[in-house]
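Read-outs: derived from the displayed coordinates by stated rules, not from any lab. The structure presented is a predicted model; accordingly, all values stated were derived computationally and were not measured. Cβ atoms are built from the backbone, for glycine too; each structure is taken alone.
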Structure 1
Amino acid sequence: MIKKLLHTRMRVNDLERTVKFYEEALGLTVSSRHTSPRGAQLAFLRTPNSDEEIEICQLPNSPSVQVQADLMHLAFEVADLTAFTAQLVKKGYKLSDGPTSTSSGSMIAFIDAPEGYEVELIQRAKK
């Protein structure tokens, strides 16, 4: 029986650039770094209020990562999308889509991480 989700791996071309994006733009923190038995450089990113981590992997001597449009995305809840977006802009990042109101009353927006992985930002509707 599965107990819980531990992490999701995303392979990237430039580990340091990607880690910097997640730290600066989203406020994630690196919980650990190491080299795998296959020689991959790994960084595990911790998300506030979550047990699950994001594993960022740069595999030497492998084909370049080319993310297809709308292949996958990570979604993060934010308390105030307008304020969060303003902070992104101050840091030099811009949204790739949105903000958009959903039929449920939530607001969503997207920002692209390095290699084109999408990150969805969600402000849930007030109940």
Structure 2
Amino acid sequence: MATVTLTTENFEQVVTGNDIVLVDFWAAWCGPCRAFAPTFEAASEKHTDIVFGKVDTEDQQALAGYFGIRSIPTLMVFRDGIGIFQQAGALPPAALEELISKVREVDMDEVRKKIAESEAAAQA
């Protein structure tokens, strides 16, 4: 699967409508972003069951602002609509593959349980 362009109009639908979504926040003028793009694209072709989305931070400033993106490239990972990873900086191919493996192993029932516990504690 090729990468998907994400905008304020389709972001929520893409993230909540797929099991795993990797999001690359980037800009055309950013050298590290351009260097990371082939790695991200290659991973999208290898892992066809995962959605690989790209947010152009120049075009989608509101979306970048919503997520507090201060440095690009920034990679975010959503699983079952829940953000479980965020890191600024370009990853080499091996590190991206390792991240994808770890994301697949995450126990989402445990994540939901911890979120519920945190929300309950905040309301107490």
> Where does the value 30 come from, among 1, 2, when relative contact order in percent (Cα under 8 Å, 6 or more apart) is the thing being computed?
Replying inline: 2
> Of structures 1, 2, which gives -14000 when helix-only ellipticity at 222 nm (-39500 (n - 2.57) for each DSSP H run of 4 or more, over all residues; to 500) is computed from the coordinates?
Replying inline: 2
> Comparing mean count of other Cβ atoms within 10 Å over residues 9-16 across structures 1, 2, which is largest?
Replying inline: 1
> Out of 1, 2, which structure matches 2.8 when distance in nm of label points 7 Å out along Cα→Cβ at positions 81 and 105 is calculated?
Replying inline: 2
> With mean count of other Cβ atoms within 10 Å over residues 57-64 derived from the coordinates and found to be 12.1, which of 1, 2 does the value describe?
Replying inline: 1
